[in-house]
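Some structures are shown below for you to check.
Read-outs: derived from the displayed coordinates by stated rules, not from any lab. These numbers come from a predicted model, not from an experiment. Cβ atoms are built from the backbone, for glycine too; each structure is taken alone.
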Structure I
């Protein structure tokens, strides 16, 4: 039997501050064989990132390993002095951090940063050879024009390019182990697919082991051999990836899988949510840590902590810590978590919003393509209609114009050409007083709820501010409205006295939704509202948005790069590419029978949360980079990446046709006619 490359045995980590000590990890045990890929999943704060960082001794201020061992290649890194850890980092163990922009030095060129690990760990390599190897590594990770990128700085690259640089830095010394902490969280589906394919290919070539930390269960299903599910600083379940998805045993694992939008869409149910919050790790909980949130918990669970034991059927290959595990398939269905059915939605009403040939161009103020003139074509003639009570989902890769379109609808940007008609009226043509009153009808829910709130203001002031600006009622009436809003979004009324930083990510997103609803709008523009949330918190927010839509008659323009979330929530879907609306129609129809090659490519790129899907033949996903919006291709903008492109695509704008019925439109010279055979999201 092969000796493990990495053994984490009883690892305990405490993080001390002036006020308290947080027991971040409490007896974590994991092993990793050479060449094996291990996925670590769980909610935010469960300890998955802390486990990965502890391997390299990269603990936060006040952090200390208080127990256990971290054996790597025969050495205990938990007890190793700083010089030994410095030798291991970047050499034997490579690390890819979640945010490449903050992990790259903004004052150093890309070439200098990729070459730096070689110069530090390979004293026999000179600067010239290190530079040449760095360029070769950039070429290996799929960076276009690597010689030119070597001279660039991090801020000059896109998010996907920066992540490729981070991977190149982690792999340039050919490590035995790669630790990737949420490497694709903020990336769209095509860039995510390219990055993960790249990591898989390089891991196979170099024979590396890998620890992949993520909350994306779709990524886990296709990219690892084994999975460890963590909860409140402990391992709740560990298994082969296929066995875990097919037969989860721990109730927490079952709840995470039930919260997936893909499973709810397939079964016609609401997203399953996990009640309550994870325990406070400043005091070690007694009994099972999941018991307060588990519907199957008994007094035994609350009094005694279940051991991480082998499964009776599958043995040591499947371990879990649960007194009342999920029964096998032959058991009664009453003992399995079944989310409730989705309540019927009201039929859409009349037309609320119309966009007519909307154009938005930004002047270039510098850069390699501007030469003091030119524009960036962010939105290039988009026309669409949104009806009252409808959820219109807008999808596409980063830079396609989704957010710019949403900002125009919300009145934060003025269109260069075209018209925005709300309820039949054009807000840009309204007198100033009417335009100000109109803004009550359209509100924006931002992607980063933390950055959207003033950190110096308490929640009560943040929620009252729109009421004060619009002159709605007196102070007592405003405070009563704020209390009602907090009730509606599931937050305690005492939250009015707290600051935004005192809330979790999911709670802050609830505050963002409350702020958007303060003035009782007709339309809410939700810009990536759940992209940074783990699956259980995401389910809570999406269910809440649906509930409030039914209760208040809201209309949503929901912008996202997560196709599974959009499929679950949206009635109508619009697909954008490089400023153009290339396809739109009923969500079920677009997902089942996409007409545009770009839409089909997006769907083929999605990681389904089903390991069995990886064994089948999958259609080829999108390849290549999106062209610059400063120099969009002539004719059809997708032609440079389209497998069906012909000469006419370069010379003429594609016509808008409806081959699948009047509600389903596509802008393509050669739309797909055959029904889609591969599994959709």
Structure II
């Protein structure tokens, strides 16, 4: 065809409707030459229509070529496609459904041009990487300029994958809403989203994917953790075995934008590494407040209450261990506490310290069944590790390491510790070089019931655990305090602050520390017809200590008020041993505040234990051999030294003579003895009374309690 140019833009079009589909790329090619007259310019041109036949406002022309001489065949081309890809001359997006393709003559009029042919061909394979089985978001209109909202293009491309992989090619893509990708996705470019917008990568939900998506490991971790609470197709976020540097506390509830969540979720396989900086600094507020033991979970008339943060640890004169702020009512000027703040009432100064945690769940009113496995909290002495939600059940840590926490390993400020499970974890103190009495960090605390602490290793904290509530199980743990001091001070490894704990210690290695039973959180610490100290089984444990003084004890009871006693305490099958030290006894009562009522001991059993390096073994029931060399009608049998916790000789369960009991002439006698108990200044003696003076050897079994 020869065409005489008469218009400023002379158009030649094919009116065949050429289909345009998302992901389709068309190349138009024309071969032309100038025949005579003026030399014009030539370009591929097109017309785009939608499903209703209306023209669309999209780029309609390709690059322009000026003809230079007569008779020379010139080839002009242009590529039309939906995606903003390199080499695409007319980017149409996904709205056009068909096109008319031809060419334009521009420039001076009066010239004659011969068009040999116009070819339209599908060149999609050049862009779609068919060999890799990928669909590129740019093929569906994503621009990747960091400004245009590419959400719709991502969704369209994801829907069109048909089992292929989704490719986010190089660029910066702004996503202006929540986005779920149901295809496997590869990020060469990055996405930008608002803090509240969620990205759910359902087929490769792991840290590597999110790091690639956001171009930053910490931001990728935050967005992946955020998605974990909303994407129900996965319950586990895999950190891909990577270390994530954490520059600030992660407020998990704020990130999730919810205050309640009770489905199982798991964070696993990586390291969270606290980067030292000002974000970890403890916020401290000192304020006057009133504490009333009859309203024991609340501080009232709290000065400066608006500046007191939820989760702050409360300290002050008379305040027991591990008291935390559960909630704050600014209008009422009150602070709610996790536990009663002891029995000392009145208006006084309190200190509120808000420690900073790598993962902080305290913003949840309730969160249940969250699990963390195979994760190291590398706190570096800058941060604490984990704060639990205010309420919830069955928070679980397994096979984790909490390394060098600044203040606390795991903190509960409410009942989010109900049923807490901690299995096969290590807690490594940041204070290991310090003397035991100078340490302040605590591995964990519990306020509620039924914790299971199993097969953990805890190294040189002030305390391993401070636990209120009942039903706790300690199985297979190795927790040790100690230091390098000669005759050094030793502290409690575990502190039980509920009197009747209904708990057990089985198969633990209790090393250079002790178990303490106390009622320091009781607002009315005197006995008042309640369960008293007991409900505890201690079986099959290894107790050891070295480099300490004679006054060290492995089992301590510290009553905070009068009238208490032991009821249901079984200590059996344990091994007690000292190294480079001599210890007088294994148990004692701390009478700083009050003593025990030994006349009410019931069901207290100490038997089948072994003692090495301990001056005085402890038994109840204890069998004492009494040798009476001269005839007497009253034999005094001393069991005081054997009685646990200074108990009295309250019952004699058997008297077995060895050989005959004889009178002064050597004649065997068969009288039955009767007993008097609780004799002597220690009440640790019993008397065997005979009808006449006799002598001989007897085995007398004595208990410190009433067994029923």
To test your reading of the models, identify which of I, II gives -1500 for helix-only ellipticity at 222 nm (-39500 (n - 2.57) for each DSSP H run of 4 or more, over all residues; to 500) when calculated. II
Taking distance in nm of label points 7 Å out along Cα→Cβ at positions 118 and 630 as the quantity of interest, name the structure among I, II where it is greatest. II
Candidates I, II; Cα extents along the principal axes in Å computed = 72, 64, 52; producing structure is I
From which structure (I, II) was distance in nm of label points 7 Å out along Cα→Cβ at positions 94 and 566 calculated, if the value obtained is 7.5? II
Which structure, out of I, II, was relative contact order in percent (Cα under 8 Å, 6 or more apart) derived from, given a value of 6? II
Suppose FRET efficiency 1/(1 + (r/R0)^6) of positions 54 and 198 (r between Cβ atoms, R0 = 30 Å, to 0.05) works out to 0.25; of I, II, which structure was it derived from? II
Of structures I, II, which gives 0.80 when FRET efficiency 1/(1 + (r/R0)^6) of positions 142 and 230 (r between Cβ atoms, R0 = 30 Å, to 0.05) is computed from the coordinates? II
Value 61 of percent of Cα pairs over 24 Å apart, for residues 294-437 alone was derived from the coordinates of, among I, II, structure I
